[in-house]
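Below you'll find a set of structures to go through.
The numbers here are math on the coordinates, done by the rules we state, and not lab data. None of the values given here were measured: they were computed from a predicted structure. Cβ atoms are built from the backbone, for glycine too; each structure is taken alone.
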Structure P
Amino acid sequence: MACKIDGNFVSNDYKNIVKSDVNMLKSVHSITPNLVTILIGDNPASESYVKKKKDTCEELGMASKIYKLSEEIKQKELTDLIKELNENKNVNGILVQLPLPEHINQYEIMDIIDSLKDVDGFHKENVAKLYRGEDCLEPCTPKGILTLLHYYGIKMYGKKVTIIGRSDIVGRPLATMMSNRKINSTVTVCHSKTEDLENITKQADILICAIGKPNYVNINMVKEGTAVIDVGVNRINDHNAKKGYRLVGDVDYDEVKDKVAYITPVPGGVGPMTILSLMQNTLKATYYQHNIKFRY
């Protein structure tokens with residue numbers, strides 16, 4: 001049976017480091033890292049994610065504020081709020097919860113956020129720095145995935161990595177990060193138009209799936225001994241569950257777990273690491289803004 005990659009355990013371990021740094025900033029520099037989240041509309045999943053982020057901030061001693069805005073908000077109103085937060089020296093991180101309403105230009109909003117407060121790592125300056133291998137605020141989910149792989153000692157140097165999904169949030173930045181000169185993986189990015197997908201995935205030493213299709217990856221798509229990272233979080237109906245549904249990943253966990261060497265569960269795998277990475281980025285942004293050397 002595969003070793004279960006426990007994101008909750010790893011996240012809690014790293015939280016102790018973040019909490020220690022937050023306490024140091026408070027005691028030595030009288031600075032409390034402050035994350036502001038902008039939530040637009042009434043999406044229950046987004047509201048749940050935002051609450052988890054706020055709760056984690058408070059757990060680690062950080063300040064946190066949520067701006068809950070109407071789905072009818074105009075682009076200019078949103079940009080004006082972000083510009084105001086950019087100028088506020090007491091705000092260290094700005095996060096606009098995705099997805100946004102269709103009438104809002106997502107890229108324009110991401111690029112209005114001060115790049116030093118862009119804790120999601122989506123600003124074009126941070127994207128360019130990531131591509132060039134320069135120090136920057138990295139996208140949270142890819143950052144969390146790499147933290148998991150390092151923590152469990154899963155070798156990436158020279159290994160074949162297949163990523164299913166090419167989103168700007170996970171697939172593309174992760175491919176950049178894993179193929180850089182520090183990690184040196186050989187990365188293949190697959191998508192909906194990829195031909196002979198099963199043959200490609202079966203060659204992977206590390207298989208990462210982020211497409212939002214429940215139980216998509218089956219036993220025939222993985223080779224024995226591979227490491228599987230499941231980014232997907234999908235609701236499927238289950239009349240036996242208390243809420244009438246349960247969460248599953250993009251990988252059929254029960255089917256592949258006896259064939260692979262490592263696998264992340266859903267929930268409890270990548271999700272907690274994404275939130276941890278957000279906390280690390282908020283801390284790092286605070287260091288940046290106050291010209292304090294970041295220690296890790």
Structure Q
Amino acid sequence: MDGMRKLALSLLALSFGVALAAQNKPDWTIPIAPFRIADGLYYVGSRDLASYLVVTPQGNILINSGLESSPTLIRSSIEQLGFKYTDTRVLLISHAHWDHDAGSARVIQETGAKYMVMDDDVPVVESGGALDFAYADSPYPKAKVDRVLHDGDEVKLGDATLVAHKTPGHTRGCTTWTMKAQQNGRTLDAVIVGSWNVNAEYRLVDKPQHPASYPGIVTDYRKTFALLKQLPCDLFLGAHGDYFNLLGKLARARKSGESVWIDPEGYQAKVAERERVFEAKLHEQQR
């Protein structure tokens with residue numbers, strides 16, 4: 001075997017190992033008891049992979065299908081809350097990465113839900129991850145999109161209205177969801193952050209033989225942070241539990257109840273912290 005072939009096989013094995021390790025983070029698959037966040041808004045994910053159920057008289061909306069294995073956990077959580085998994089009418093995602101959308105094909109098959117995805121993430125989910133700019137080596141079942149969303153579109157079902165905010169960078173069509181929610185008689189602004197992270201594999205700067213992950217990625221991130229800072233937020237949620245200190249707040253919820261999810265200061269602080277990390281990584285790559 002010649003040296004170039006050995007190198008290619010080694011790189012392939014390394015990339016497969018990285019993808020496999022990422023998919024096997026324990027907190028992504030360890031279940032927790034599902035719980036109510038506000039009237040009609042529930043958490044049905046794992047310790048870190050967040051999935052949300054929006055319940056309406058005309059059926060329910062599920063946000064994030066998780067890994068290929070996650071629908072079993074999500075279904076169990078929905079049924080523990082006393083709802084029917086098959087009442088899922090709409091499926092949404094935060095962004096087109098396998099840890100948030102690999103279970104979509106199965107959810108659609110089992111529930112008949114209509115799949116609605118932000119425009120620039122549609123090619124990725126319909127290709128089963130093959131067109132992902134960073135993780136094309138982590139394929140998952142393809143799923144057909146029923147409605148292509150655009151920035152500012154509303155998803156309505158029953159008495160619920162969710163607004164899709166395009167917050168690109170982490171993926172081209174990364175989506176932050178907002179909605180009004182009632183908690184203890186108060187109307188609150190809920191924000192479910194799509195993602196603000198710059199993953200280790202991402203290239204923000206064009207260099208010889210190493211172009212940026214996609215053209216305009218830096219501009220996209222900066223637009224995202226500008227938008228996130230402007231969003232009104234009472235209920236701070238996100239695509240991963242660690243975005244909003246899920247486990248820490250759950251521990252406090254035993255005494256304080258649902259009010260622990262009200263965290264506008266924590267939201268703004270986290271946006272600012274993630275923006276600083278982005279700028280630091282950009283500066284490092286520019287050097």
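Quick notes
- When mean count of other Cβ atoms within 10 Å over residues 182-189 is computed across structures P, Q, the figure 13.4 traces back to Q.
- With relative contact order in percent (Cα under 8 Å, 6 or more apart) computed over the structures P, Q, the top value is the one for P, the highest of the group.
- Of the structures P, Q, the one that -12500 was derived from, the read-out being helix-only ellipticity at 222 nm (-39500 (n - 2.57) for each DSSP H run of 4 or more, over all residues; to 500): P
- Identity of the structure behind 17, 46, 29, 7, 0 (criterion: P(r) over Cα pairs in 10 Å bins from 0, in percent, for residues 70-149 alone, calculated), options P, Q: P
- For 3.2 (distance in nm of label points 7 Å out along Cα→Cβ at positions 110 and 166, calculated) the corresponding structure among P, Q: Q
- Structures P, Q were compared on FRET efficiency 1/(1 + (r/R0)^6) of positions 206 and 278 (r between Cβ atoms, R0 = 25 Å, to 0.05), and the highest value belongs to Q.
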